[in-house]
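Undergrad: Given below, in the form of structure tokens, are the structures.
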Structure 1
Amino acid sequence: MARGIDLDPFVDAYSIHFYSLRFDGLAPSEGSWTSPIGDLMSLTARQVDYCRERGKRLLAAEIGTFYYGWRLNDPAGPATADATLTVAEGVVRGMNVGLAAFGFWSFMNPNDIDGWFGIVGLDAQKKLTRTPHPWGVYGLLSRHARPGSTVHPLSLTPGRNLSPVHGTVLVAPSGEKTVLIAHDDASRRARVELSLPPVLQAKRWERVTTDRVRIQQPLPAIEPATPASVPVVVNPMSLTVLTARG
């Protein structure tokens with residue numbers, strides 16, 4: 001590249017790593033260098049366009065956050081509910097700007113590499129265990145965001161610069177429809193109304209959430225009065241998944 005040679009013909013895909021995610025409404029912390037998710041995704045959208053112009057995809061090969069601590073201060077910070085939910089919002093907003101895939105850092109981290117990042121691990125008896133919030137959030141995303149899905153971004157109406165709610169609808173190759181909703185307001189629940197076109201509608205939506213207390217907890221299903229308008233209540237600081245049935 002220093003010699004002015006275009007490497008693009010030899011590249012199959014481009015990748016990007018995210019470790020500086022923080023919710024838009026938060027100030028910088030001692031955890032590490034950070035940027036608001038909105039700023040990062042505005043830049044990422046331009047990078048996605050660059051790749052698309054060349055017929056390539058942009059992959060988030062690693063995604064996590066150092067905002068709540070890492071090896072230099074609080075190694076347990078990356079395993080907290082708030083940290084994993086920050087990453088979940090980054091994934092949802094990243095899907096909406098066109099990122100093609102995500103790799104969570106890191107599946108079997110022994111929790112001594114840059115902090116407590118492991119999603120699964122071994123207990124004292126060497127039995128495989130699931131870590132609570134990394135597994136609760138990243139497992140929920142991995143189960144429902146299936147490879148090859150078509151992404152239908154959701155937008156808030158009326159728009160807000162610092163919206164606490166972000167969502168997307170995925171249609172898997174099997175035809176299954178899934179809604180992902182990230183909510184980063186810690187003080188209250190949010191009541192949202194999903195306005196869906198016919199291709200994304202369903203008569204019944206099963207619901208599961210992970211938040212600061214609940215770990216992949218099923219909630220009562222939603223049967224909207226009209227499939228075009230789906231009322232949803234999401235918990236404070238949560239990732240909620242709706243799965244279409246019927």
Structure 2
Amino acid sequence: MKPRTITAIFKSGRVFSLLLCGLLLLSVFTGTARAADLSKQNCEFECLRHCNIMTLKTNQYTEGRPVIIFFPGKLECSKIVNTANWIRKYQLYDHLNADVIAAAFRSDPLKPQDWKGPAEDLLNYLLEKHEASPFTVAVDAVSASGYGGCYLAQLFNENGITVTELSLADAVIPNYVTAEWITQIAAMGTRVSLWGCQAKGNMSEEARRLIAELEGTENVRGVVLDTPHGQVLHDAIYEYGLHAEFSE
């Protein structure tokens with residue numbers, strides 16, 4: 001083979017490599033849709049004032065790509081690693097084109113209103129990012145974090161971050177999550193989804209009662225699932241189409 005031919009091939013390969021790198025960079029900086037990667041290698045943990053949060057290295061915080069905020073149940077809410085493992089266990093967001101943030105306390109919370117602190121931390125964490133490139137938020141609250149999910153949705157809406165959907169997965173805490181409050185959040189333009197189950201616990205019973213009470217309310221839907229308490233959010237996503245608009 002002649003030297004000129006070898007040089008030409010080398011240059012051709014180098015040009016191809018440069019083009020490939022350029023395309024990869026373009027896909028990153030133009031916010032090309034990609035599914036959330038919840039692998040341990042892609043998760044980062046940060047300490048905020050009232051809580052620890054898990055974010056993804058691939059989170060983009062860009063217009064047109066939603067951010068899903070997850071609040072965990074009682075058994076996972078005091079340790080962010082347990083929260084992350086619970087999300088992976090049920091593969092909640094693996095197929096969704098969305099950024100993901102999860103929050104957990106550093107110790108056991110004393111009462112439902114303790115979720116106000118993490119919600120306010122998340123507002124401060126996201127405000128500057130939202131100002132740079134506005135995005136919408138969906139909130140998923142499981143079990144004992146129902147108060148926190150409602151408070152966060154109201155807080156964000158009042159501060160200019162649009163919450164498109166609030167999902168309460170068997171998370172209606174008696175005397176704290178009320179029909180009046182849910183109706184107020186729905187009136188802000190947030191779709192409120194109440195997901196219940198047939199379990200005997202007080203939150204499950206209250207969820208079923210509220211689902212019946214709010215039937216027909218604008219921007220509110222309620223479904224009672226035939227599934228265990230801990231699997232309600234998973235089944236809402238995989239069997240009833242929750243977050244279907246974010247699917248690949």
Structure 3
Amino acid sequence: MRDIITARTERDIERAITHPDLDFEVWRAGRTRFVFDEGRVREVPRIAGGSGITGAWVELMYSNKFAYTAKNTFTTEFNIADTATGNPVFTLPAEFFLPSYAAGKAVRVVTRGVQLGTGSTPPTWLWTYRFNPTLTPAVPPTGPIIAGGPAAITGTTTTNSLWESTFDVQLTVEGAAGNNSTLRGLGSVSSTRGLVSPFAMDLYGGAASPGTVASFDWSVANTLTVGITCGTSLAANQMTLLQLLVFGLN
């Protein structure tokens with residue numbers, strides 16, 4: 001078991017983007033899971049079991065074809081996984097979390113991108129991932145936060161420094177159709193050159209420990225948004241999403 005605060009190296013993240021290996025990503029997604037233990041998000045081995053919607057216990061459900069458009073000059077939550085470059089928004093199918101069956105079933109989300117900032121006013125970044133119970137998410141997004149930072153973290157002035165986030169979203173309480181079910185989201189975002197010490201931050205469902213959000217509707221399709229909030233609106237404070245992978249687990 002290891003603390004999630006341990007960041008992957010710049011070389012690891014860069015190779016994952018420039019030489020995508022989806023077989024490896026599926027293998028990696030199926031090996032570990034996230035738990036909240038003694039006030040920390042930790043990664044522990046996963047035991048295979050159950051099935052995904054196609055009959056596999058771990059499956060790749062989404063992989064973007066194009067890099068997303070760079071975003072800057074914003075201070076409210078902005079979806080950096082929009083459709084401007086031709087990528088469709090990932091949509092979790094209705095009843096992916098089947099009632100009476102899906103307690104403990106999970107979705108893993110992996111994102112990788114680059115950030116840059118200006119020396120005069122370094123950016124502060126806040127990551128906010130949501131499942132929106134609508135095919136066209138609001139601007140800014142308003143759906144349940146499945147993973148988010150409890151506070152913003154400061155970026156560096158290094159040009160195009162890579163970052164990576166990974167988190168799991170589990171169904172923990174099966175409620176009636178409507179916003180009545182509970183999810184638990186746990187994971188982290190890290191960058192060895194793009195963020196200042198400690199170079200990483202925990203991500204929680206509801207953007208707060210212990211990571212639960214009690215307003216999920218399993219009966220409808222839910223679109224995924226990758227929200228970023230910047231502390232200072234400057235053209236030089238820029239964020240770009242390069243890779244978005246979504247897996248079904250268990």
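Undergrad: To which of 1, 2, 3 does the computed value -2000 (helix-only ellipticity at 222 nm (-39500 (n - 2.57) for each DSSP H run of 4 or more, over all residues; to 500)) belong?
TA: Numbers: 1: -6500; 2: -12500; 3: -2000.
Clearly, the read-out refers to 3.
Undergrad: If you work out distance in nm of label points 7 Å out along Cα→Cβ at positions 106 and 186 for 1, 2, 3, which one comes out largest?
TA: On the way: 1: 2.9; 2: 3.9; 3: 0.8.
When distance in nm of label points 7 Å out along Cα→Cβ at positions 106 and 186 is calculated for 1, 2, 3, structure 2 comes out on top.
Undergrad: Here is a further query. With Rg/Rh (Cα atoms, Kirkwood Rh), for residues 98-161 alone computed per structure, which member of 1, 2, 3 shows the largest figure? Write down the numbers at each step before the final one.
TA: Working: 1: 1.13; 2: 0.96; 3: 1.11.
Max of Rg/Rh (Cα atoms, Kirkwood Rh), for residues 98-161 alone: 1.
Here, each number is a calculation from the coordinates, and none is a lab measurement. Please read these numbers as outputs of a predicted model, since none were measured by experiment. Cβ atoms are built from the backbone, for glycine too; each structure is taken alone.
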